[in-house]
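**Student:** The following blocks contain the structures, represented as structure tokens.
Values quoted throughout were computed directly from the atomic coordinates according to the rules given, and no laboratory measurement underlies them. Fair warning: this is a prediction, and the values are worked out from it, not measured in the lab. Cβ atoms are built from the backbone, for glycine too; each structure is taken alone.
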Structure P
């Protein structure tokens, strides 16, 4: 039976690891040092995104501070970010999940970065708005139960 957005949101555990993250931009030719940093960090949550224009690393702030000297030509957004994982397996054909999350957070004025793994979605919210984001998402879940 196909999952519905409402069922998934109501059942999902909102997981956070208490970490604080930096989002780092590198030139597109910096794939080797970026991948090397990710390989060495070994944290439970990190990300490497490569597109035609840039490379993005998401690292725990402590890891960023340790490895930043190897990331030549980088820019960092360390207005610091906190992780929220929707800790439930999502089917690949689920439609509208992030739309509901986006509207919920937009309604309370919270921006976020969305990241999708194979079976779970994650968002990074500004650290200063983390509690408000958790409250808004928890209220959403309660309204769906």
Structure Q
């Protein structure tokens, strides 16, 4: 049941990303091109996502636990630290340069386009590099 539910949620997400144009890097880059061929349509996509999330969290979190898990897995930290701010900046810069974010790139893998595979490879390399840096930092602080 969990696998089927995950598949259906991913399918809905991927179709939504595709319909909204978020899997098209040209459309995304035009959203960031304020002085040229600016396309504000993605602001409506993001606004709709924010509204859905805002309302969805209020509805779902009224329940004592999720349907397919023992408990909700919510963040416990609320502070802003350097890794969070730096990661957000790298994410935004990468999105502006490549025209892809992970949510848009993964469904776009189905297009078979080389640039999508290159982006996802770079994304995975960045994830592994960040994890390696975290291990090194943890080892240094443990030995100090």
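**Student:** Have a look at P, Q and say which one yields 172 for volume of the Cα convex hull per residue in Å³, as calculated.
**Tutor:** Q
**Student:** Taking 31 as the value of relative contact order in percent (Cα under 8 Å, 6 or more apart) derived from one of the structures shown (P, Q), identify that structure.
**Tutor:** Going through each structure in turn, the value belongs to P.
**Student:** Here's something else I'd like to know. If distance in nm of label points 7 Å out along Cα→Cβ at positions 30 and 86 is calculated from each of P, Q, which structure is the one that comes out at 3.1?
**Tutor:** P
**Student:** Also, quick follow-up: Which structure, out of P, Q, was helix-only ellipticity at 222 nm (-39500 (n - 2.57) for each DSSP H run of 4 or more, over all residues; to 500) calculated from, if the result is -23500?
**Tutor:** Answer for the origin of the read-out: Q.
**Student:** For structures P, Q, which has the highest computed value of distance in nm of label points 7 Å out along Cα→Cβ at positions 78 and 102?
**Tutor:** P
**Student:** Here is a further query. Have a look at P, Q and say which one yields 0.65 for FRET efficiency 1/(1 + (r/R0)^6) of positions 62 and 134 (r between Cβ atoms, R0 = 25 Å, to 0.05), as calculated.
**Tutor:** Structure P accounts for this read-out.
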